[in-house]
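FYI, it's all coordinate maths here, none of it is from the lab. Predicted model only: the values in this text are computed from it and were never measured. Cβ atoms are built from the backbone, for glycine too; each structure is taken alone.
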Structure I
Amino acid sequence: MPTHDADEEATAVFYEFNHYGIVIRDLEKSLAFYQDVLGAKIVFEGFIPSNRTDVVYLQIAGGLIELLHRAEPAADEVFGVTHIAFMTDDLDTDYADLVAAGYQGLVAPKTAGTGHGRLAFLRDPNGARVELIQRDGKMRIDPIEHPIVKSFDHYSLTANDLDGALALYQGKLGMKTLKLMEVPATQLSIVYLHYGYDVLELLHRPTPSTTGPIYGHFALRVDSVDQALKAFAEQGVPAEPGTPKPAGTGIGRIGLIRDPDGVKIELVDRVDLRDL
């Protein structure tokens, strides 16, 4: 499995894998799901006047997601996960360096629509939108205790071009390799990269799917998948058909639920990835 030496190649000053960005249909319904079911807390609220978009950052355990709710969504609006985001100390230099290295720039550095910090967007080698953010302050609070959700495990991306994904996230953005795994039964390769607590999962299959989702899921660690699914079902959130089931990696079990916009949330009861 290919890897890239982040210490040698990375020149950027990225320091945090910040969030999945999720476009939602109903803000009240989504907040009820994330707060009441998963124990999330609001750590930032903003509004983008130009397109009448509410921006809400939620922290689940120790990880972040961003909810984007438009008052008047376009006819072709895409609901669900639309981007991933990284924090940097030098937005202008890092964006220019990445574009010079051949990555497609989508939005040049500018003040964020909420007025809070600055941002830019580019495209990764697999088509994912990557947001680069520079802010003066932190949004995170101490990890949130919850009777079911023990930690935020990872964010997942499909990487048909695994070499290209590693060259960006590991080689350019400086993420460290946490774990490499192979699943012989499906020939699936899994690479876990991280900055400390925040983990990115890259999934690569030998016969790539060009129609499947790029942003596959985010994962939460629980003590028992079976007990977690039972508790969530009692709150009106059913398990996806076929789960719970043994994890394909052979480590623990997994369950799947979905948020109100269909975003897949994986529950895992293995030990913390950072302790494997």
Structure II
Amino acid sequence: MTTETSATSSSKPLDGRVAVITGASSGIGEASAEHLASLGAKVAVLARRADRLDELVARIGKNGGAAVAIAVDVTDAAAVQAAADRVEAELGAADLILNNAGVMLPAPVEELRADQWQRQIDLNISGLMHVIGAFTPQLVRAAGERGVADLINTSSSAAQNLYPTFAVYAGTKAFVSHLSKHLRAELGPKNVRVSAIEPGIVGTELQDHVTDAGASAWLEGSKESVDWLRSDDIAEIVGFIASRPLRVNLPQVFIMPTAQAS
């Protein structure tokens, strides 16, 4: 059976796929791991919090899925490479990457919060690149053997829209979106599809990390008028992207709460 046929006719369209999800201990990553496993993929869940990963793997197993947990900090390039080697040894070459680890720390630029700037750059850009560097060879090999592979990078609506005090975070996400376009041109001819998902406000732990009082107040206030997106909403879109026939690539998916104007 060809990849295209299985993607359209199987009750589990990701049977035989090997998925890696970073930032999997909560939010979008956690929900996506469970959803991709329900679609038939074997999943490797990566994050720093080993206890949360173990709980996630147990839930996936209880529901009939297959998963392995790898505790890793994606800002450590050597640790990410070791994780990639373990994934290939235990599950086979990864053919689906959800590059999702990230942090959001808004603050007025005049406050000179260089520590927060660097943390966002280290995780949202350098961590993303460490994952791409470690897993792209597997994606290319898997695409050659199985016919298709997917690299899905989590960006943000902030890559396109303007949010005062979110400048550094938005800049890191603009990097993710623009990089994804270039990687698509480079890897598409090798049957590796590249997508950037750009959600608006999603109710996750991301908001819990915000230390700026003004940004926190704006986020809290938005709950009164906006029904925020949920992690499951994004997880289902990730599964949809990965289960399309090879000829279909969704390079940029902009996802907004219905009532969020920008």
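Who wins on mean count of other Cβ atoms within 10 Å over residues 60-67 among I, II, i.e. which is largest?
On the way: I: 21.9; II: 15.4.
With respect to mean count of other Cβ atoms within 10 Å over residues 60-67, the highest-scoring structure among I, II is I.
Taking mean count of other Cβ atoms within 10 Å over residues 124-131 from the coordinates of each of I, II, which one would give 18.8?
Details: I: 18.8; II: 21.6.
Label of the source structure: I.
Using mean count of other Cβ atoms within 10 Å over residues 100-107, single out the structure from I, II with the greatest value. Don't skip to the end; give the middle numbers.
On the way: I: 13.0; II: 23.5.
Going through I, II one by one, mean count of other Cβ atoms within 10 Å over residues 100-107 is largest in II.
With distance in nm of label points 7 Å out along Cα→Cβ at positions 132 and 244 computed per structure, which member of I, II shows the largest figure? Before the final figure, lay out each step's value.
Numbers: I: 4.3; II: 1.9.
Once distance in nm of label points 7 Å out along Cα→Cβ at positions 132 and 244 is worked out for each structure, I has the highest.
Hey, helix-only ellipticity at 222 nm (-39500 (n - 2.57) for each DSSP H run of 4 or more, over all residues; to 500) derived from one of I, II reads -3000; which structure? Show your work: numbers first, answer last.
Details: I: -3000; II: -14000.
It must be structure I, since only it matches.
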